[in-house]
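Given below, in the form of C-alpha cells, are the structures.
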Structure 1
Amino acid sequence: MREYTRTNPLFSLCGLNCGLCPRYHTNGKSKCPGCGGKNFHLLRPGCALITCSKKHGDIEYCFCCDSFPCPRYESPSEKDSFITYRNVLRDLHRAKEIGIERYQQELNEKISLLETLLEHYNDGKRKGFYCTAVNLLEPSDLSDLKEYIISIENNTVEGSDKIGQIVSYLLGKAKSRDIDLTLR
C-alpha cells in the first residue's frame with residue numbers, strides 16, 4: 001500500500017476507536033499509530049476499507065459515503081483482534097450525528113481516562129481489559145468511574161486493592177448493561 005495518512009488516526013475510517021486499542025498504547029515495535037498515522041502503510045500493508053474509500057472519492061470515514069451503511073456493516077464481525085469491533089457501526093452513526101469534532105472530543109475524554117487507568121491502576125495485565133471497558137461502556141458509566149477513582153484516592157486503600165476496586169467497578173457496570181468485557 002502506498003502511504004496512507006488521515007487527519008484523525010485515533011478514529012478509523014471503519015469506525016474503530018484506535019486511540020482505545022492496546023496496540024496504540026504499547027511502546028515498542030508492535031505499537032500501532034492508528035488508522036493513517038505515521039508509517040501506518042508500513043505496518044498495515046493492506047486494508048480493504050482504505051481501497052473502498054479510494055474508490056468512493058477518498059472519504060475520511062465510512063459514514064461520509066453515500067452507500068453508508070453498506071453491506072460490510074450488515075453483519076458485523078463476530079471476532080475481535082486487539083480491539084473490539086462491537087461498536088463500530090454505533091460509533092460511526094454517533095460521529096455522523098454529532099459531527100466529527102464533537103465525537104473526537106468524546107473520544108479524547110475516553111483516551112484520557114484510559115491513560116489514567118493504564119498509568120495508575122495497571123498491574124501489568126489489565127491493558128486489554130481497560131481498553132475494552134472504556135470502549136464498550138456508556139459515557140455515563142465512564143463519568144461515574146472518574147468520580148469513583150476520586151473516591152478511591154481519597155481513602156487509604158493501597159496498591160492492588162485500588163486496582164481490584166476499579167476492576168470490580170467496571171465488571172459491575174458491564175454486568176448491569178449486559179456487556180461482556182472480553183475480546184471475542
Structure 2
Amino acid sequence: MRRIMIVGGSGSGKSTLARAIGARLGLPVIHMDSLFWEPGWVMAEEHIFLDRVDAVVRSDAWVMDGNYSRTWPNRLDRADTVIFLDLPAWLRFWRVVWRTARGYGRARADLGTGCPERFDPDFLFGWVIGYSRRGRPKALGLMSGDGPARHLNRIHLTSRRQIRSFLADLAATPASEAT
C-alpha cells in the first residue's frame with residue numbers, strides 16, 4: 001500500500017485512521033479538507049482546489065482522507081487501496097459533537113489553516129446526518145465489485161472493532177510487505 005484513499009462520513013475517523021496508517025507505513029498524510037478550506041472557512045476556488053488535489057495525487061505515496069467525490073476519478077487512477085469507514089450515523093454524530101466541544105475555537109491539523117472548530121448546526125444535521133442518504137450510497141457504489149474502485153484493494157470497515165483489527169494487522173505486517 002503506497003497510495004491510500006480513505007472515505008466515509010464526518011466523524012467516522014478518516015483523519016485518525018490516515019494518521020495511524022501514515023505513521024505505520026511512513027507515508028505522507030494529506031487531508032482533503034486542508035486542500036479545500038482557506039482561512040476563515042472560505043472555500044478555495046474550484047480550479048485551485050483541483051490543482052492542489054492533482055499535485056498530491058501525482059506524488060509517489062500518500063494516505064488521503066476525505067470524500068469530495070468529484071475528485072474520485074483522479075484519485076482512483078493513482079490509488080492502490082481505498083478504505084471506506086462505514087460507521088453508524090449515531091456514532092459519527094456523537095464524535096462530531098464531542099470533537100466540536102473539545103476543540104471549540106481551535107484549529108485542527110486536518111483542516112485548513114485559520115479554520116477554528118465551530119458549532120455549525122447546518123453541518124451537524126445536514127452533512128453529518130445527511131451522509132447516510134447522500135454520501136453513503138456513493139461510497140457503497142465505489143466499493144462494489146463492479147464500481148470504479150474494482151481494480152483496487154478495497155477495505156470496507158463497519159465498526160470500531162474492525163478498524164482496530166485492521167490497524168493491528170497492519171502493525172503486525174513488516175512495512176516492506178505492506179507497501
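Just so you know, all these numbers are worked out from the coordinates, no wet-lab data involved. None of the values given here were measured: they were computed from a predicted structure. Cβ atoms are built from the backbone, for glycine too; each structure is taken alone.
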Completion exercise
Working back from 12.3, 31 (Rg and Dmax of the Cα atoms in Å, for residues 37-92 alone, computed), options 1, 2, answer is structure 1
Handout entry: Per relative contact order in percent (Cα under 8 Å, 6 or more apart), the highest-valued of structures 1, 2
Key = 2
Fill in the blank from the handout: Taking distance in nm of label points 7 Å out along Cα→Cβ at positions 117 and 133 for each of 1, 2, the highest value is that of structure 2
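Figure out for me which of the structures 1, 2 the number 17.4 belongs to, where Kirkwood radius over Cα pairs in Å was derived from the coordinates. Could you put the intermediate results ahead of the total?
Numbers: 1: 17.4; 2: 16.7.
The read-out comes from structure 1.
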Completion exercise
Ranked by FRET efficiency 1/(1 + (r/R0)^6) of positions 109 and 141 (r between Cβ atoms, R0 = 25 Å, to 0.05), the structure on top of 1, 2 with the greatest value is 1
Handout entry: For -12500 (helix-only ellipticity at 222 nm (-39500 (n - 2.57) for each DSSP H run of 4 or more, over all residues; to 500), calculated) the corresponding structure among 1, 2
Key = 2
Fill in the blank from the handout: Highest-scoring structure on mean count of other Cβ atoms within 10 Å over residues 13-20 (candidates 1, 2) is 1
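With mean count of other Cβ atoms within 10 Å over residues 101-108 derived from the coordinates and found to be 15.1, which of 1, 2 does the value describe? Provide the component values of the computation, followed by the final result.
Values: 1: 15.1; 2: 11.0.
It was calculated from structure 1.
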